[in-house]
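Structures follow.
Laboratory data are not the source of any read-out in this text; all were calculated from the coordinates shown. Quick caveat: nothing in here was measured; it's all calculated off a predicted structure. Cβ atoms are built from the backbone, for glycine too; each structure is taken alone.
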Structure P
């Protein structure tokens, strides 16, 4: 189960919006990130090309010239990227990480000394990283600013890249008053541990990082959140988690312990997560195709918003602590804070179109064909962003309706249900025009669907329409046939069971939530044979007065 496994239901009042960080005076690089599109000519000698082919991660010398601007000697460059985006220096469109100050300590390019040229191998719109970064920063979450650049390498046109500021002291100044703390790189699929790579600070001084890792493994569940809270800014982490779920940042920390930095804020001694690598977001797979009914592994557009038992160390530590219900309440508060400030008031699809249009205009004098390509890229990007934001808004509005003690309803059919089967099937299908879930199992198999919920305390009714055929009882849990039930700490719920054949029939299940989150389960338990259909459009949750 991943960090975005459960929808937000039953939200509390929205808390005050926190201050995201210090106000930074205008900087020399501000004009660059206001939408400039520099034309960069990169030159790497054959000798250094050979070095990069031998070790893509080694820094080698490079000369960079901005057309119509300055020439920067003695820059340093290495290959960036991982699975899906890695291109060698002798291939088309390698991703590059560039330093202008490695040799010449004061040399800067338009006010920055460290930046990346992302090849957008996993984002055919070239827009995701910029839009996602804007969202994150508006929520007070540290994330790099982006613009675009038109690049040639050794005289060969490589085309448009995303130019993204690097993680250094200048980056930290936008978010923290004190930039003398340790900055750590999470690396490739590495969770928090005492030997994370140190980007800034003394690598030999690891006491605070060691304490962060130890606090996450605190064996006493009653002490864990208090201990973690002394070393990690929990509310800032929860906002980071909220935004990764909203974006469906399938390659980020919350999903894969990947693409993240953590900074030790010297002012309060607490670590803060930095968002990174946001090219594969908004419910789009690596090839740029929306996945409206796919499952979490392809970052679906209908991914839910609330974290269940995440694979990552931080979520595991917090959600398994003794006072996890209070933690879930804090998460809901941060969720609605982000929604009210970042998602509800802004048309992010329109913003995506705006960025694409500005980019097209600025590229026109550089490469007319490249400029024209951003007509379709803008349309595609805006469509993808809108599809995800529409579903995000629908989930939050469901939560608003269900939080009222006087009653409300939420349709659950379009949420991301999780199927599993053994010697059977659990899938989506269409029956007589109805979009349905379908379960089938043989006598020795099983099949089920699950949807985990986050519900505030109260009384609820689950309603659905089900038809079934040839349901034969098994033994044990399957003695009464197929079941609609709830797991978790709820009271008053009586399992609904199904045997034999039945046309479409309404069923309901009343229950009361105290402090734990239930999971809806529709199942053919082990030993039960037959077929069952669940009408997606009929599944709704009702808050009872």
Structure Q
């Protein structure tokens, strides 16, 4: 096994390569880390790696890259779609040929929707984007061949053009009659019982997330893509379409530092008062030819992974002489298609409590891709905390235990299971630890890994947002054994946390911000719990609440001196 240390910064963080970052996904893990764990905990090529919550397919891709066979399971059809199209190779020549045909057919038609004039030279050009502020068409952003990039207020001709193209006036009235020639999704952001999505704000339906102009352009583009033959090429273009459809929405805020682009930065269907209305054709062109586009993703796939086959049954996978992958759109809780003791290694990233509502958020792409059949059943079986789905922390724990019991059954005795977890809540992290133990696993260790780069959310909330991931390592015993674990009181746990945090500050030799203390705490806390054979049988208070109790007796809070984070305080030991 590879003994390269993964502790803290001993394994430098690294961003994603093109094949993975083409399509947005929430909570995607660093491929270099995943690849290292796969190579460390499997011994040879051809062994079977399972990811029962496969998400966007990073673990599946990295298993294949290491010449292992891979099984990916996910309850959400959008995850299966993204994983499959990440791994299916389509030739660059066929992509370029089809893109050129689409460009000939509809580029001018779509570009005319965004037509404006350069205020300096008067040249007629398509805007890169318009912005809307408080429901009013506000400014235009374009690149003039003569006068370069410009950002300026819209004028009367821009307003007239918007209305003349058959769209409603800027007071926000939605006239569906002008958009009916092409299909677009109108799915409600509600559950079947009438409850609104937990992550829904002011919008009630998918189509309301778009301006009428962008909705029309997307619908026209999708209609053309659906005429592509053969089917594998159509799937690749649907993948490209899906990768940019959220960037055409109203959930993309104007950013002063990047005035010509934006992103879906909030994990919710949020209401943005000043948003970008990006040119759909230019978004699509980037989705094919851009730095994170389809062509580069397929080029990267070909370089990293030899062309592999997708199989339809476990037996096909087991007896294949070459690396293959098998995808199942199924609930892991109900999964019985994999034989017991058949998997060599499990690496997975289950939903962590209520932080990211995968079922709700992937619904946007599922709507456009027409993948919502049976979606309410999918949401009912999703392992998540969501009071709108009537799922409390108790229900979440029950479902997680059932899933990990299934993982335990299919994993070979003596083999390992790595579970990555990203949650600032000690309650939720403890619940994962407890669930795996109750499923029959033996705890080995937990390692913290910093992020490749800080997320937008963590930059906005440096103290409260979890940065990086915890990798919990468990092992299936060679033979089933009943282990006895003792409980621990709140008071005892508080003493342990205080003792560990003081030790971290002493070792560092300087005051530390809270998020650094939190990141370093878990590996030490769970090692101590394991050695004492203690199982947390309750929901502990969050670390910060525990530490605050001891400010003035054990700890002091200092203001930052460098001014990098104005609201951050440093924790030190009382003298």
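Things to note:
- Answer label among P, Q for the case where mean count of other Cβ atoms within 10 Å over residues 269-276, calculated from the coordinates, equals 18.9: Q
- Between structures P, Q, the calculation of mean count of other Cβ atoms within 10 Å over residues 181-188 yields its largest number for P.
- For the set P, Q, ranking by Rg/Rh (Cα atoms, Kirkwood Rh), for residues 277-508 alone places P highest.
- Identity of the structure behind -11500 (criterion: helix-only ellipticity at 222 nm (-39500 (n - 2.57) for each DSSP H run of 4 or more, over all residues; to 500), calculated), options P, Q: Q
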